[in-house]
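Next up: the structures, one after another.
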Structure P
Amino acid sequence: MRVHFFYLFLFLTFSSFTLFSQAYFRISADFSIKDKNPKGSEFYKGKVFFDKEVNKVVYNISFPDKKMLVMADTQMYQLVNKKVVSQQFVPSTNKFTVFNLALSGDLRNFGLQKTGYAINTIEENGDQTIIEWLPPSYLEDKMGKVVLSLKEGQLFGIALFNPEGELTAKKFYQEYKSIKGLPFPSKVIQISYIDGAEYYKMTTFSNVKIDELESDEMYNVDLSN
């Protein structure tokens, strides 16, 4: 492998170009999740909704139980029959979901250019371009490097490291489809490393809709009751 600064130029040029690309604002899709975690194996399916302006990720789950999970700011709400039955603190991660990143044109670089991270190296490896990002100096004791791989012009994989250089998680984005000109992966595989064990989570999307004007109530679920 060797560093290609020409790729760096192309990458930065494309990143700037996305600022002038079509503005997308909402997405919905049918989803299924197979999750192997420390608690065991779980399976869910339903429909997900996200609007950039509202900034709520809404999972309308139809199996195994009918309920709704809403990620809003730093809270996760669980609703049954449109009533909030539980609420708990979660880290604010909506801007790094595949939904927001895709709509914002930032999925290719995982939005890192907006976080203070900076490109360290770009290398060509077979049919992939490997890009290493480093955190800003004031976060080096809290955040580690991030390594992205691009394949066929799209984000293929991401590897997250802690400040000690240990791999903590990986994600793979596969089977992209273009919906209204927006590339969106039909499959996302996440691998987490907890206490030396690997845990897998596979999410598949189908029937993806971009900027639909129906179902407004599902994008902005009422959380006041």
Structure Q
Amino acid sequence: MAARRRASSSVNDMLTPYGGDQLERSSLSLSVDERRRVIVRVDGVDVSRADGNDGPDPWHVLVPVNRFAAQSVVIAACRGCGPDCFAVEATIRRDGDVVRWEWDGRTVVFDAGAYDAEVARFGVDHGWETPLRRAGRLILTDLPLPPGVVGVRVSERDTGELEVWLEEPDHYQIFVRTPWNSTCPHESAATARTVLTGPPSGWPAQWHGVPWERRETPPGYAGPSWRRVDWD
């Protein structure tokens, strides 16, 4: 589990101190820099790169759902390892006509209309995507999966295939390969979705039990063509 790290005192000094029931409404600005890291600014103050942190990869906050429209979102992460190492996570709560963020003992509020507009604008800005990431977003967004299974990421294999990594957390990792053409990511994504929206028992899948459990049997929704893979 990713550790949480407090925001730096310098950032807390730059942001207006809020308290009590009457909170001044803040402004939110979201962008992706040239290194493909999300930069979160509250009232113009960069809260992502404070205290030696960095912004999260846009993949982690936009795929398969826009986490800024969810109940929590990573706003800063380890500069070297990303959120798998540690993360600063803001809890998001709606309260009437405001959206409230809480993180590291801070509370800020945004006008709900302005907040929703900025989150929606950011969610449809796909300038950060490579062909592979575009295909991944198109595949995993709103993808119906067996209960408990989530989409993790996609990758290009040495075979020239597209591999979709799914996971049943703490139980299984599942890998499904489909044809890949980097010049036609939309077509490749459509092919993969056709496979993955079919019965899981028919997926051309490999599966792996998490190392600390060494599961000997595949998940119950697996089909006869599923193949087990193990790594030492």
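Since every read-out is calculated from the coordinates, none of them should be taken as a lab result. Remember, predicted model here, so these are calculated numbers, not experimental data. Cβ atoms are built from the backbone, for glycine too; each structure is taken alone.
Starting from the value -2500: which structure in P, Q was helix-only ellipticity at 222 nm (-39500 (n - 2.57) for each DSSP H run of 4 or more, over all residues; to 500) calculated from? Don't jump to the answer; show the numbers that get you there.
Values: P: -2500; Q: -5500.
Checking each candidate, the match is P.
Name the one structure among P, Q that relative contact order in percent (Cα under 8 Å, 6 or more apart) of 13 was derived from. For relative contact order in percent (Cα under 8 Å, 6 or more apart), the value 13 is produced by structure Q.
Compute distance in nm of label points 7 Å out along Cα→Cβ at positions 65 and 129 for each of P, Q and report the one that scores greatest. Don't jump to the answer; show the numbers that get you there.
Numbers: P: 4.7; Q: 1.9.
If we compare distance in nm of label points 7 Å out along Cα→Cβ at positions 65 and 129 over P, Q, the biggest value is for P.
Among the shown structures P, Q, from which was the value 1.15 of Cα Rg over 2.2 N^0.38 Å calculated? Before the final figure, lay out each step's value.
Values: P: 1.06; Q: 1.15.
Derived from the structure labelled Q.
Work out the source of 5.2 here, i.e. which of P, Q gives that when distance in nm of label points 7 Å out along Cα→Cβ at positions 25 and 161 is computed.
Numbers: P: 4.1; Q: 5.2.
Structure of origin is Q.
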